[in-house]
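A short reminder: the numbers here are calculations on the coordinates, not readings from a lab. Note that the structure is predicted; figures quoted are calculated from it, not measured. Cβ atoms are built from the backbone, for glycine too; each structure is taken alone.
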Structure P
Amino acid sequence: MTAFVALLRAVNVGGRKLVMTDLKAVADGLGLGAAKTYIASGNLLFTSTNSEGEVKVMLEAALTKHMGKPVGVMVRTAAEMAAVGKANPFADEPGNRVVAIFLDDAPPKDAAEMAKNVTDERMALGRREIYVHYPSGQGESKLRIPAAANGTARNMNTVLKLAELAEEMA
């Protein structure tokens, strides 16, 4: 049995409401074990004997049916989530000013160079993530990263908490 974290893209923003009890019910309906959510931004923890790819496909299909439109899902194992936290190149910065943008695949090598509207933000590429430090805050930033268009971001405080919760399930 593997502990996983699923990170939903673009829910509870822009009118795309998904109540976390509904997310848990979707996971339970798929037979995912010990499903629980963390904060109302589309974070799901669960266990499964299925592969990462299989649970991604299952969750995306079930959520699309539930929401009536596609919902992207990034999936990481407990160990992968912990590795994202440990690999943070901006670990000396406040956790609420650094995000990991989760992707399905490795970011293109030119992802940072192709970013638009860069002011004081700093970027670094991870295994399947793009790390961004927002010194002036994410809410003020106009930064656009084309390579991150289908990803989903979580600040490092959330990443570390999800890693801790997933490790407890492993």
Structure Q
Amino acid sequence: MLATWKVGPALAAGNTVVLKPAEWTPLTASLLGDLALEAGIPAGVINIVQGLGEDAGAALVAHPDVRRISFTGSPDTARIVGAAAARHLTPVSFELGGKSPLIVFADADMNLALQTAAAQYDHAGQVCLAGTRLLVDASVYSTFLSRLAQAIGQNSTGRSARS
């Protein structure tokens, strides 16, 4: 999903794209490339490069013909990417995670807020745009907490994780 947020605008601006996914998530990028071809995007407009960051990623960010770099990952790796890009003054944007809160006001749609809060546990919480803090209005706190505990105790089938 995150790749589409970056690839789409680049294509809309008339650019070709080289996408190097994290080495532990290669399949979704490959599928994105396949879908692009199936949708009629010409070969060579979206290029998927698989490999380790130390090899494939390092070669990409250090290449003088790369005109823009968008990196999502850790601050430590971002420092390496930034240093390599700086050699050619290549513009870089970083998405290094964050501490995005989910704020629940007293007049919030409680069912939607609960659904969103419970979804933070998908993929063991390893979603870069997952909220990492809950800020809940004191007037609905007890009810919200009780319902959230119940919601996260259920799996995708709606059954209790303990059943």
P(r) over Cα pairs in 5 Å bins from 0, in percent from the coordinates reads 1, 7, 14, 15, 14, 12, 11, 10, 8, 6, 2, 0; which among P, Q: Q
Identify the structure, out of P, Q, from whose coordinates helix-only ellipticity at 222 nm (-39500 (n - 2.57) for each DSSP H run of 4 or more, over all residues; to 500) was calculated to give -11500. Q
Given a value of 53, 20, 18 for Cα extents along the principal axes in Å, for residues 56-111 alone, point me to the structure among P, Q it was derived from. Q
Could you tell me which structure in P, Q was used to calculate Rg/Rh (Cα atoms, Kirkwood Rh), for residues 48-143 alone as 1.02? P
Out of P, Q, choose the structure whose coordinates give distance in nm of label points 7 Å out along Cα→Cβ at positions 64 and 88 equal to 3.4 when calculated. P
Output 0.7 (distance in nm of label points 7 Å out along Cα→Cβ at positions 8 and 152, calculated) maps, among P, Q, to structure P
Thinking only about mean count of other Cβ atoms within 10 Å over residues 40-47, which of P, Q has the largest value? P
Distance in nm of label points 7 Å out along Cα→Cβ at positions 80 and 136 - structure with the largest value, from P, Q: Q
Re relative contact order in percent (Cα under 8 Å, 6 or more apart): value 26 computed from one entry in P, Q; matching entry is structure P
